[in-house]
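Derivation of every value follows stated rules applied to the coordinates shown; laboratory data play no part. Keep in mind it's a predicted model, so treat the numbers as computed, not measured.
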Structure 1
Amino acid sequence: MQGVPDIDALQLLSAAVRYGSISAAARESGVTQQTASARLRSVERQLEMELFRRTPRGVVPTPAGETLASWAEDVLAGAERFRAGVETLRDERSRELTVAASQTVAAHMVPSWLVALRVRQVRAGRAPTAVRLLTANSVEVEELVRSGSADLGFIESPLLPAGLSQTSVRTDALVLVVAPGHPWTARAEVTMAEVADAELVAREEGSGTRETWETAVRARLGRDVVPPAVVLPTSAAVRSAVAEGLAPALLSELAVADDVRLGRLAEVSMSGPPVVRPISALWRGKARDLTPTNRELLDVAVDGGALTRPPLPPA
């Protein structure tokens, strides 16, 4: 529409007024500060009025800027309703959602999320979404999302990829496990340095479990771990190798809970803060590019699969 700034410009205007900062508005919109500044100046020229006063501490909206920002919110709300409506119509044509998840997430989190998603949809009188789950390591999940082979990805790595939107849905701790009877079981705790110097049973490179452990050792000890005793492609294979007495391993507390409870593995305390990693969701585009079904699954993931809590408000 002639004489009306585009949606991206209105989002920048609204965010800059809300935060009092062009750099914060740029971060929210996924552009550089220079680009955001240029777009806002272009809007001022287009509308032939000053919208902000620049100060060393940020920006202060003029009275005209505050008024236009409030009108922009109405336009953005309408645009969001339009986008959500389009996505709802698309969902009516195809209700399959493809989710890629790293192994721990796929085995121990996604099932409860999918049950909760189905319950919510049925309670709302909607047809349940058919979900196709792809299991891979964290690096492979990233590539599946980036290529469009998956609508959403969930990874368990501290190394988050560039070029994809992401949000943390929960955290997961790594624990040290050994075979029953291992010498470490007789000790109150072992040090991180001792574990870093031990040849462990490890997952392959690209695994979030392995990346989390190696990143934590570099950060706390300033060095690399020793090469693993053996590299295996799945957490189940790692657990079996540890139970057979091959070597210790660092694995998700969720992945080893049953084996520890049944006595097949023994958990050993490691001194220092726990090694914790984020469980992060990945998708292409920005928050506004999430379909209603994708957003609903993210709400469920943040809730941890709870069936009674209300969904999170829209991003």
Structure 2
Amino acid sequence: MSVNQGFDAGIREAEPMIVDDTPDTAGEIVRPRLGADSLVWKFYGDSRGILGFQRLAGTENCIEQLGQAVLDHSVIFSDFLGRAKRTGPPVMKTVYSTEPEKWGRTVRDFHRDIKGTISDGSRYHALNPELFYWAHATFVDQVLYITDTFIRRLTYAEKVQIFEESKVWYQLYGVSDRGQPQTYEEFVAYWEDMLNRFVPHKTIVYATGYIRQGLPRPKKIPAPVWNVLSAPLNAFIRTVIVGTLPQQMRDVCDLEWNDKKEKNFQRFAAFMRAINPLVNRLPLKYLYVPWAYEAWEKVGIDPRPLHNKPAA
């Protein structure tokens, strides 16, 4: 039986399923939150996560309903960086702030009016449990993938722990967990099933155009100079950034990949893992993004010595 049995029917309901506290029960609820003892705190806000930015944004929008939602309601086509700056911090604060539930609900409420139709005429709603969980799953994958690829290898037990922590993380949004797998094994099966649902939606094809065509030239840089400067940047993107992507995403986005690129990518990833002990000596403000850095400072814990080696 597929872990995603009922996914298609559920997502086509296109109805928000919000979980809110009522005045009668609010005082009895134990508020979930993640903390300094969690692997998500240790790894999610690591600056090396930038290497997986295209995997995170891309996998999310390869599902037609989300790709269409971005096309219908976002300014990604006119203000890509601005959108990233507006949406990234609230998700970070859901993990790292002292008011995680407040920020989780803020993220949720951004999506209350995100609805429309896709190419076959069926409806979507961003707060439909199946659709909202898929967006969350791409962040869970980000923690698992970036850590295991560029920081250090995770044990099976650590992957299970990160998944279990991700269930607490999801609770903070106040959306039904109907679409959430219950075990790490189910999550892996769920992820593989979702990859096979990818489509070349206009949103993701547009968002990966810089890979196929090369980085756009800044207006202030002369073309001959940019041709020289951009060559190594484009080579890095087409090897390292494309290397992070699932093959299904490369296929729908028409991104070139071959055995030589794969070998080069794996060499780069192995190099990054090898220098992890050196990276962990960096000042905290360089090792973590600002929201994570501020959280560690606030709790008075230096995370650099924590979880550097797999648990025995």
Structure 3
Amino acid sequence: MISPTGLPFLSAADVRAQIDPDTARGLIERALLEGFDPADDPARQSVDAGAGHLLLMPSSLGQSVGVKIASVSPDNPAKGRPRIQALYLLMDAETLTPQLLVDGSALTVIRTPATTAVAVDRLAAPDAHRLVVFGSGPQAIDHIVAFSRIRELTDIRLVGRNPERTAPAIAKLAELGIAASLGTPADVAEADIVLCATSAKDPVFDGSLVRDGACVAAMGSHEPDRRELPGDLMGRALVIVEDQATALREAGDVIMAAAEGNLDIDSMQALAGLVRGEVVRDPGRPNVFKGTGMSWQDLAVASGLTPPA
């Protein structure tokens, strides 16, 4: 497809046709293994605009440069439109010539689970098979699919605030060949992996329920005053973040746990170190990955796309 600008355009369907969960995970891993430092990524910028705000996410990686422009309009759902919409522009690094326009929302839904899966593959026990998921939206579903590629999951439970929304998510997973059932926060006590994919303001479960050696991944709430994970869990866990400065700027799970005196920020480890084997999972305590989503992840996956024939 050609956009009105004359640039080739990849729709959401085009992106999914080219990039599956394994490919996306490999692209994220490759960027880190080849030496990219997420600390070098520009900070996400938020600009007030119209009935909401714009998020600007530029990055440079190898031979490619790109920027995602996402619009956030809180009133859109009532108008029948998505709350968040996005476009991604891919350029070559040498001349900064625009090469490709991409559905940015689809890119986000693919790269976020891929990044989380990269961390979970290293933080979860090799025989992990019980998964508890908080959330029932597209990110929850795509994370489950991504996790099913790295572990043999035999027990998947979804915990949602609204059963009427959780049931369709379970049905969608069934269409994808993945069996899941309704769960409760108490199921965390038996979980090998816990995923939080919500917009919660306050912790969604009791941190004392998490067993030593279990893996917890949180990627939903990423604002300084919102969190999905309790501070006491962060305090007793090995905590992995994409980048310390980004986490201290955007991740309420980290910011509030540190302010409470639960988390020593200097004890946090970087995802790059985990991927490169400089940091390993600790079977004697919980292993937590807190992701906020960063610009380099969009670019790492977008660089694997090709223009339509």
For the read-out semi-axes √(5λ) of the Cα gyration tensor in Å, a value of 30, 22, 20 was computed from one structure; give its label from 1, 2, 3.
3
Rg and Dmax of the Cα atoms in Å, for residues 109-172 alone derived as 13.6, 39 - corresponding label from 1, 2, 3:
1
